[in-house]
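Structures incoming, each one as C-alpha cells.
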Structure P
Amino acid sequence: MILDLPLILETRRNHALEHASIHLLSHKNPGKRMAGHSNPTGFFLLGDLTTQQVWESVTEAHTRLNSGESNLAIHPGCGTNLATTALLSGTFAWLPLRGAKSTLWRLLLIPLALVFAVVGYQLSRPLGPWLQEYVTTEANLGNLQIVDIVPVRKGVHRVITK
C-alpha cells in the first residue's frame with residue numbers, strides 16, 4: 001500500500017510522535033502556543049520551550065505510543081483538520097455557484113452556497129480526525145528511535161529520528 005512506502009510511513013510515524021509530543025507539552029504548559037512539522041527524518045517543534053522540556057515530552061510520547069495510546073496521535077490543531085475543513089467547505093460552497101451564468105444568479109445563490117459550506121464544514125469535523133488516524137499519522141511507531149533533539153534557534157527544536 002502507498003501509505004506503507006518507506007518515506008511516507010516514516011513521515012506518518014513522525015507525525016504521530018509530533019502530535020503526541022504536543023499533547024504532552026500542552027498539558028504541561030497550558031496556554032503556550034506550539035506547532036510542528038514532520039518529515040521522514042523527524043520533525044520540527046515550534047514553541048517557547050526548553051530543550052529539556054522537549055526531550056522529556058518526546059521520550060514520554062514515544063513510550064506512550066509504543067504502549068498503545070494511539071489516541072495521542074490525533075490532534076485537533078492538525079493541518080489535516082484545517083485542510084479538510086477548507087477543502088470541503090470551499091468545494092460545497094462552489095457547487096451551487098458553478099452553473100450560474102450571470103452575476104445576478106450568483107448573487108441570488110449566495111445564501112444556498114453558504115448553507116452548502118456549512119454542510120461541508122459539518123462533514124469535515126469527523127473526517128479530519130479520521131484522515132489523521134488512517135492516512136496522515138501512524139501510531140504504531142515500529143522500530144522508530146529518537147536520535148537527537150537539537151535547538152535550531154529560539155523557539156525551534158529539531159527532533160531527529162531513524
Structure Q
Amino acid sequence: MEEYFEIGQIVNTSGLKGVIKVKPFTDDITKFNNLKTIYILIKKELKEFKIEQVRINKNMVFLKLEGIDTIEEAENFRNLYLRVKRSKNEKLEEGTYYVVDILGCVVYTDEQKELGKVSDVFSTGSNDIYVVKDEMGKQILLPAIKDVVKKVDVKNKKITVHLLEGLI
C-alpha cells in the first residue's frame with residue numbers, strides 16, 4: 001500500500017503573501033482544517049510543510065504554508081501535488097476504500113476469469129465506478145455496489161466481482 005496519499009493539486013496562487021490555491025481530491029474538503037502538515041514532491045524529494053492557515057471557498061482550499069511568503073515563491077509550486085501520510089488518515093468504514101488502494105487491483109469474476117486491472121475510479125454521486133482495462137486496452141465500467149463487487153483484497157491487489165446481466 002502507498003505510504004502517502006495525494007489529497008490535492010496546487011492550481012494557482014492567491015494574493016501576494018504566498019497563499020496557494022488547491023484543487024482537493026477528497027469528498028470532504030473540511031478534512032483540510034484538521035491538517036497540521038502536508039508533503040509536496042519537489043524534484044523527486046518529498047518535502048514537509050507546516051500549515052499556517054486554511055481557508056475554504058467555493059470547493060477550493062487556500063493554504064498558507066510556512067516558508068512560502070511571497071507570490072513569487074508560491075508560483076514555483078503551481079501544478080504540484082499535496083500529500084499526507086497514510087497514518088494520518090482516519091480508518092474507513094468497512095466496505096469503503098481509498099482510491100489509491102483500488103487502482104492497479106486485478107479484477108476477477110466470481111468464476112475466476114480475469115477481466116483486467118482497475119485503471120481509474122470516478123464517482124457518479126450515488127456510487128463509484130471502477131474503470132477496468134484488459135491487456136488489449138478494452139474498458140469495462142463496473143459499478144462499485146454490493147451486487148457487483150463481492151470481495152476487495154487491497155493487500156493482494158485483487159477484486160472479485162459478480163457480473164450482472166448487461167454489464168459487459
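Points to keep in mind about this one:
- Entry that produces -18500 once helix-only ellipticity at 222 nm (-39500 (n - 2.57) for each DSSP H run of 4 or more, over all residues; to 500) is calculated, selected from P, Q: P
- Comparison of P, Q - label where distance in nm of label points 7 Å out along Cα→Cβ at positions 4 and 76 is highest: P
- Origin of the derived value -0.85, -1.16 (log10 I(q)/I(0) by the Debye sum over Cα atoms at q = 0.16, 0.20 Å⁻¹; candidates P, Q): P
- Value 4.1, calculated as distance in nm of label points 7 Å out along Cα→Cβ at positions 68 and 140, assigned to which of P, Q: Q
- If relative contact order in percent (Cα under 8 Å, 6 or more apart) is computed and equals 19, the structure in P, Q: Q
Computed from the coordinates by the stated procedures, all read-outs in this text should not be read as laboratory data. Keep in mind it's a predicted model, so treat the numbers as computed, not measured. Cβ atoms are built from the backbone, for glycine too; each structure is taken alone.
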